[in-house]
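These are the structures, in structure tokens.
Where a number appears in this text, it was derived from the coordinates with a stated rule and is not lab data. All values reported here derive from a predicted model rather than from experimental measurement.
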Structure I
Amino acid sequence: MAEIGVKELKATASAVIDRVEGGAAYVVTKRGRPAAVLLPVEEAEDLVLANAEAYIRMRRLARAAYAEGRTTNLKELD
């Protein structure tokens, strides 16, 4: 992921947003330290959902089911 400083972001915000809309992602730095992340909306939505409590709970239950052998092979569903 590319880095961009706050000053550069201020000066080129419109162009940076255009690149983000096109799929680019940036770590925004402030005084050389990471301060924020710019992501396309779709990626941000995925990130939020991946960290939602309900999704985390489902992931944990699925991993436990898999570890206990309580899963179905996709080939068996055909």
Structure II
Amino acid sequence: MKTKIYRVQGKFIMGQGLKHFTKELKAISEEDIREKIYSEFGSKHRIGRSKIFIEDIQQISLEESTDPIIKALSNG
């Protein structure tokens, strides 16, 4: 299966406020992307899944990507 590039936007509860985020990740499907977001925020920020709100997932092209790591991995 071929991986695709996705841009994910949402927010999460940190302390008393909501923080917005935009991340670009490679995955096979939207379900895979959701799991990666929950896993990453859980491990890095110790945030439970119920405090992470994914608002939008869009499949994007390599040219639309602004993440240098995604671009480097895709060109390699």
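Given a value of -17000 for helix-only ellipticity at 222 nm (-39500 (n - 2.57) for each DSSP H run of 4 or more, over all residues; to 500), point me to the structure among I, II it was derived from. For helix-only ellipticity at 222 nm (-39500 (n - 2.57) for each DSSP H run of 4 or more, over all residues; to 500), the value -17000 is produced by structure I. Structures compared: I, II; top value of relative contact order in percent (Cα under 8 Å, 6 or more apart), i.e. the largest, recorded for II.
Out of I, II, which structure matches 54 when percent of Cα pairs over 20 Å apart is calculated? Structure of origin is I.
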